[in-house]
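Colleague: These notes open a run of structures that come right after.
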Structure 1
Amino acid sequence: MEHVSPLIIRLNTLHQELAAELQAIKTIAEFEAIRNKFIGKQGSITIESKNIKDLSLEEKRTTGSIVQDIRKKVEELIEHTQQQLITRLQQEVELQKQFFDVTAYTTNALESSVHPYTRVIQDLEDITMNMGFEIIYGMELETEFANFEALNIPVDHPARESHDTFWLTLPGKLLRTHTSNVQSHMLQERKPPFAITTMGRTYRNEATDATHDYMFMQFEIMIIDTKQSLSNLIAIAQEIFRCFFKNNELKSRIRPGFFPFVEPGIEVDIQCPFCQNGCSICKRTTWIEAGGAGLVHPNVLELCGVDSTKYTACAFGFGLTRLVMLKYGINDVRLLHGCSLDFLKQF
């Protein structure tokens, strides 16, 4: 019976142990741990192979090639197992993508909600569309003509100064100061009659505090036809507020007001929807200022290419930001533009 070196026996045993442990691995981390355990610098097969130096010259001649064969088989086993593991893990990833269940429940998931601005915009869109208005979204980067001149705002008007308006380095370009710029575009581009509503961001160069910001939202409507009147405009505005606050008994009152692009101009107040005898929101007056309105000035119609002897138009606008703050009892406009999760979670 041929004598087998104890070194060869031990190496074969380690080879079998390696094969058995590799069959059970599931992750790359487990694979690396086993590889280091057996063939790392301090691995059992590595250390055992070094014992060949203690053999006699004759034993080295007979066992050296066998040790090399065992080492080669070990390395081939390691490499083959690694490739199989990588292939299997890639297949699992693909399967997860293929059968990903978007409805699966996960614990501790973050909950999202609709921003107060979005809620109010959606409400106003639904109300005005049901009344027959077409929703138009205008440009925030505007020309001097469309923002001022076409709206009968003279060259020497203080609103044109840089302390009130954000002027750009591009000649005659600015960030719109109101959503009324949409009116001037529609009057130039469309043939009457039509009824539009618009809403969006506007910009004023002013300091930020609890009730003011350099960016705020506005909302307005405009109707142009052969016969338009203030009474029709007031009735429409009142209906919008009644639908918005879900109060069919909500009353309004009219005060004279001046705006360059309407004549005559009025200001509309609505009865406070939150109290009967006065509260902090209405400053104990039971009335809340809603916005400005009036018949579109004949100069505006003529500047935009509309025959003012044939057509009349009426318009009404108010601060959408202020409306959001009123509806949800928000006392600081900066909260609407911040990233406070505690604030946003309320909605």
Structure 2
Amino acid sequence: MQQPAHGGNLAWAAALAGCPRDAILDFSASISPLGPPNSAIAAIQSQFGNLRHYPDPNYSELRLALSHFHQLPPEWILPGNGSAELLTLAGNELAQAVTILLTPAFGDYYRTLVAHNAKVLECPLSLVMSNLSLIADRQKTKDRGLLLNNPHNPTGKLFSRDSILPYLEQFALVVVDEAFMDFLPPDEEQSLISVVQEYANLVILRSLTKFYSLPGLRLGYAIAHPDRLSKWQLWRDPWPVNTLAAAAAIAAIQDTEFQRQTWAWLPPARSQLFQGLASISGLHPQESAVNFLLVESKQSTSQLQQQLLKHHQILIRDCLSFKELGDRFFRVAVRSESDNQRLLTALQLVLLA
């Protein structure tokens, strides 16, 4: 079975480890261990009787819930079959000009840009920088697009809102993937949603996959000017969001208790994992604002991944798909204290063997 480019491929991991899928402790996919919220599960169950009907093609109830959540008019929001579907639609527009891509970059960015034959200029991000600093000459960028994510994957760095705003004046189209922004509480997050109505060239992508632990439902949404979203609607297949996903999303974003629990859980759990990794000789974790850590290793991380699977049934995310990182970095999700400790113990045993 071919090695996956994404995290979370438990079928591949179980085949390599020689165990059932549910025996794998998955640190490769950056999904919160606290969910899915009970409210989302209850909402799904309440909709079983509606599976005989088509979903509302306009997703009016879902868009209204999201509009209240973000304090935006509903027409500025377009739900999608995961943010991946919406990224594909954004890629179609980015391909109309040269796209500046901040690297290392999520593999799906390359997928959508290549699918639309886009011309790409890579802009490397220093692993030690604390803010976003691109060299952008308005005369050279006014006809170009910019694609970046904030917080950044795979480094976990959070760029300030103020550091991104200047590029909205310099690029023809700016697409910001905020898939992990939910992990920042309101007083810390740096989302551009508050300014999206001021910039017709701004597209924000959001995901309910990571924060609410709903990757199997496939639900995300785009926030952008209504004219742009209306155009996207014409490009795609009808009913991209199923009835169960729409119901779960409405319940999840209204679950303020789950949100507070997640914001309280993450900092101490992340600190525990960071300190534990930093104490292991040969490993150097990077500071992160979200629910995963990028770790530099003196040993081959693809070999480390296989040893952890075969001997401990633990899956970490190698970084071979990030060409700038290669075989000396791996990424791990932040999980519960007991899961984190199991990983740390296994790493010590493998690296000291």
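Colleague: Assuming 19.9 is mean count of other Cβ atoms within 10 Å over residues 193-200 as calculated from a single structure, say which of 1, 2 it is.
Modeller: It was calculated from structure 1.
Colleague: Additional query: I have 5, 18, 20, 12, 6, 6, 7, 8, 8, 6, 4, 1, 0 for P(r) over Cα pairs in 10 Å bins from 0, in percent, calculated from one of the structures 1, 2. Which structure is it?
Modeller: 1
Colleague: Turning to a different aspect of this structure: Output the label of whichever structure in 1, 2 has the greatest value of relative contact order in percent (Cα under 8 Å, 6 or more apart).
Modeller: 2
We did not get these values from a lab; they are worked out from the coordinates using the rules stated. Everything numeric in this text was worked out from a predicted model, so none of it was measured. Cβ atoms are built from the backbone, for glycine too; each structure is taken alone.
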